[in-house]
Structure P
């Protein structure tokens with residue numbers, strides 16, 4: 001079984017150094033890059049699947065030229081190889097451009113499953129995976145809490161998180177699955193994995209290499225742009241109740257009643 005995992009290097013949310021450039025774009029040089037957290041859950045799911053069924057895991061990313069340094073961490077977790085699409089025309093690219101580039105790169109790869117995180121911490125739109133599935137004509141299985149491939153029948157079954165519990169979906173492979181944190185915590189890279197990651201294949205492609213023109217996918221072709229930013233209003237002062245339980249309960253009830261919450 002061959003699984004491709006979509007991964008994205010993003011500014012480390014824990015660094016506190018995230019900021020915007022004057023034109024409203026995220027300043028990616030202001031904070032150290034890490035693998036997007038939700039993508040790590042997708043990678044963990046992929047690694048477990050190949051451990052159970054055999055096969056290999058390939059990472060695919062569209063990112064700046066500095067991305068290999070971040071992708072090595074994902075390789076250290078256990079992925080077998082990586083492919084980065086990077087190009088001087090891509091800074092400022094929108095989600096539609098990203099979707100087109102990743103779909104074009106996937107056309108050059110062989111896979112049974114494509115796994116992706118639900119969204120990214122630097123965007124939060126969550127539209128790239130379904131867009132990729134649409135462009136490639138792949139079955140799209142979202143919000144997976146369990147993934148059960150059936151190589152003998154060429155199908156995959158997914159337990160999708162739903163408001164009332166789980167939906168059980170089944171589709172032919174190849175298919176694209178969006179993963180959730182319910183699939184399990186990502187593993188930490190071992191020292192052996194870190195050492196091995198240095199020699200693993202990490203290829204690089206430009207737009208022309210994947211058959212995409214700058215007119216189709218680039219910063220200049222972006223279909224969205226930031227038209228304004230503002231700082232959130234400060235939160236009102238917090239009220240802390242420290243009285244004994246009975247009095248605290250009375251005050252809480254009064255507080256909620258004043259605001260017509262009960």
Structure Q
């Protein structure tokens with residue numbers, strides 16, 4: 001799939017021209033506020049598209065307002081998959097379906113090439129993003145890594161460790177098909193909940209000590225639950241709190 005249209009009129013297309021790659025690099029600065037040392041260079045976008053990865057841009061007219069980049073990966077045992085390393089949308093275009101359209105473009109392209117699994121990492125303290133991953137796309141989480149990328153210059157991390165969940169998107173699984181069709185899939189019996197305060201972004205800006213304490217608590221709970229063989233199969237949002245729902249789950253079920 002090279003082109004698709006969102007309900008808002010944004011178009012999504014594969015990136016080929018080096019100038020388009022330069023636009024994606026510029027967006028990294030606008031979205032994350034990265035310093036140059038943390039930017040993914042345009043040549044990585046070029047290489048990704050040459051070796052089986054993906055680079056897509058979302059456009060409002062001629063203006064790129066979002067993009068995504070994935071690289072090919074290989075699991076033990078020979079399973080090929082795509083690692084979606086970065087997806088970003090300009091602030092004024094969020095909550096308009098742009099991110100979902102980029103993910104669907106990635107999925108269409110992957111399936112057309114016989115790739116069934118895509119993965120990406122996300123901060124478990126960003127509940128809105130987690131809700132999108134689990135409840136809008138049908139991803140699950142079975143792995144957690146502390147300080148995955150080290151300390152970065154991202155305005156979203158504010159100098160804190162980059163603790164990350166790994167989202168697994170089994171793109172042909174009934175869970176994903178039902179989620180994308182708007183029909184919530186049945187959940188296995190929930191065995192554990194991990195609650196996260198929705199005040200965390202404010203704490204990260206204004207109360208670093210409290211933010212680090214919250215991160216440590218949540219990270220410890222994720223590590224314990226996933227080490228016990230549980231998976232995140234859902235996310236709930238309520239007044240002041242988000243909750244991860246964990247249960248036994250396998251892609252073969």
Structure R
């Protein structure tokens with residue numbers, strides 16, 4: 001049975017004091033959650049070590065990692081560094097990393113390999129921009145992102161992957177993919193995984209929706225059979241709303 005997951009990506013928000021308060025509040029509320037969803041938060045790098053100390057039921061993720069193991073890469077953070085401070089997951093291929101930092105599928109595949117080698121779980125993000133959807137290329141884009149980013153993995157390795165579908169046109173815009181659009185793409189993603197790795201692995205892969213998911217629409221989105229949770233942005237910065245999303249299952 002695949003896991004239900006709600007992961008909060010804080011992006012470049014909160015100074016250390018505020019981040020510690022937010023993490024503490026999220027963890028406290030999560031101890032009383034009414035769903036069986038796995039709760040994950042992804043604070044900025046600077047907060048990870050101290051936030052880990054206040055978490056009991058919430059899992060810790062990094063927002064990114066370096067594409068190299070170590071060395072002369074000023075400003076980068078390696079997977080071994082993340083592992084050493086207690087991270088369990090790493091978000092890889094977020095649309096902002098693809099767009100602003102020009103990370104292509106080849107770089108992301110390297111990051112996936114390093115993350116798995118460190119014993120961490122990748123939350124691998126895929127999704128199309130608005131012109132690609134308008135041109136009816138959204139399925140082709142997602143298919144190529146999967147093929148080039150994670151389909152080189154062995155079946156055993158792939159079982160550690162969480163997929164997050166981000167319709168890029170719905171991130172931070174207030175526009176949300178309709179439940180029907182989300183289900184259509186999630187079903188397609190699962191079918192691609194099944195074609196590559198078989199029905200059993202596909203059925204056990206958690207596929208999250210990311211794109212203006214909030215307390216008011218999470219229940220409708222999560223009711224879809226192939227939507228296994230969310231990768232949450234802005235709403236993850238408010239502990240009460242974030243837990244409302246967690247409890248939407």
Exercise. Taking distance in nm of label points 7 Å out along Cα→Cβ at positions 17 and 225 from the coordinates of each of P, Q, R, which one would give 5.2?
Worked result: R
Exercise. If we compute volume of the Cα convex hull per residue in Å³, for residues 49-200 alone for structures P, Q, R, which one ends up with the highest value?
Worked result: Q
Exercise. With mean count of other Cβ atoms within 10 Å over residues 121-128 derived from the coordinates and found to be 25.1, which of P, Q, R does the value describe?
Worked result: R
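Every number in this text was worked out from the coordinates using simple rules, so none of it is lab data. If you're wondering where the values come from, they're calculated on a predicted model, not measured in any experiment. Cβ atoms are built from the backbone, for glycine too; each structure is taken alone.
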